[in-house]
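Below, each structure is written out as structure tokens.
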Structure I
Amino acid sequence: MEKGKLIIISGPSGVGKNGIIERFINNPELNLAQVISMTSRERRESERDGIHYDFVTREYFEKAISDNKLLEYTEFLGNYYGTPIDSVERLRSLGKNVLLEVEATGAKQIRKIFPNSVSVFIVPSSLAELEKQIRERRKEEEDVVAERLNKARSELNLISDYKFVVNNDDPELAAELCSLIIKRYIDKAD
């Protein structure tokens with residue numbers, strides 16, 4: 001069986017990555033699977049362990065880092081986020097195309113290991129719209145909102161690192177474009 005391919009979807013916090021992904025993740029033509037990311041942050045009331053994230057202790061996460069068990073990881077606002085490599089490889093060995101929704105630092109780490117992966121960066125229609133989304137998504141302290149916006153600005157400077165850029169001005173169209181990019185990528189012979 002041929003190993004599945006890697007697809008990276010990235011973009012600033014609040015840009016709508018999950019809403020876009022939800023529109024095409026179950027398309028049987030794409031044969032996609034997602035890996036549940038691991039985090040050391042506290043679970044929010046609306047989140048379920050093993051569904052939204054694998055919630056672990058900081059010590060557990062740091063051991064995974066030292067044991068090289070993560071494909072990528074980053075720290076933001078004092079919490080770790082990362083992708084377990086064994087989960088990615090298990091799905092790929094089953095022939096699944098693995099979709100990784102990660103932030104820019106993680107995407108860079110993955111591209112170093114898998115230079116033939118396809119990477120898509122989702123951009124907001126404007127910074128003002130992105131700020132509105134960040135503020136509406138959940139009620140956070142002003143310093144956290146400012147940190148998310150600063151990170152978004154720095155991530156937007158990394159657009160040229162990605163193979164494709166998709167504007168999320170229209171989520172339905174953005175999903176169609178991502179789906180088309182993925183379809184062409186998985187149909188292309190290595």
Structure II
Amino acid sequence: MGQRGFQLVQLLVVVAVLAVTLASGLPSFLRWSSALRLRLAAAELVSTLRLTRMLAVQTSARVGIKFRPHDDGRMTFTLHRDGDGDGVRTRDIDDGTDPQIGPERQLQHVGAHVRMGFPPGVVPRDPGNPRRRLDRLDDPIRFNRSDIAAFSPLGQSTPGSLYLTDSRLGLVVIRVLAASGRVRVLVYDVATETWEPN
């Protein structure tokens with residue numbers, strides 16, 4: 001009987017030590033995990049934008065990627081070719097003038113925890129002009145007030161930005177530069193209110 005009691009006390013001490021260790025390490029693990037999911041989503045968006053640019057160059061046609069956020073946090077997109085020479089436009093997509101290239105696809109790393117948008121309660125500085133704060137925080141997809149990033153046969157692009165958040169304090173912007181069509185990723189540091197390269 002005494003031997004069993006001693007083993008139970010040892011087991012309780014080990015469980016208590018493990019619980020304290022886990023509790024102290026859990027917040028940093030959750031922050032790391034959240035940052036990793038945010039970076040995976042950003043990398044997926046970057047590769048999708050680069051694929052669209054490459055398709056425009058290869059086919060010698062204007063090609064646009066139309067993003068569609070859903071209420072449940074999912075993000076889908078479709079690729080469209082300019083059918084009438086005036087660029088890829090929502091109106092032309094809706095009436096069939098700019099045909100869809102391939103099926104609608106879903107971004108795998110954008111979902112319940114990572115979504116297009118901004119962290120609650122944070123009004124970040126504008127990555128293009130750090131002296132200003134961003135407005136229109138209800139609009140995380142910004143390509144000239146559109147949700148279409150379009151690329152020309154020369155690889156040039158509609159300038160714009162896509163904002164991703166982990167719904168806590170994490171914020172990433174994917175910026176598409178007009179003249180070159182290059183894509184940059186910046187991470188926002190809430191404490192210093194600065195944007196840093198990923």
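Which one of I, II has volume of the Cα convex hull per residue in Å³, for residues 9-80 alone, as calculated from the coordinates, equal to 120? Mind dumping the intermediate values first?
Values: I: 120; II: 111.
Answer by label: I.
Among I, II, considering only distance in nm of label points 7 Å out along Cα→Cβ at positions 105 and 137, which has the greatest calculated value? Before the final figure, lay out each step's value.
Numbers: I: 1.6; II: 3.2.
Going through I, II one by one, distance in nm of label points 7 Å out along Cα→Cβ at positions 105 and 137 is largest in II.
When relative contact order in percent (Cα under 8 Å, 6 or more apart) is calculated, the result is 20; to which of the structures I, II does this value belong?
The correct label is II.
Where does the value 1.04 come from, among I, II, when Rg/Rh (Cα atoms, Kirkwood Rh), for residues 97-152 alone is the thing being computed?
II
One of I, II was used to calculate semi-axes √(5λ) of the Cα gyration tensor in Å, giving 44, 19, 14; which?
Values: I: 25, 22, 15; II: 44, 19, 14.
This figure was derived from II.
The numbers here are math on the coordinates, done by the rules we state, and not lab data. All values derive from a computational prediction rather than experimental measurement. Cβ atoms are built from the backbone, for glycine too; each structure is taken alone.
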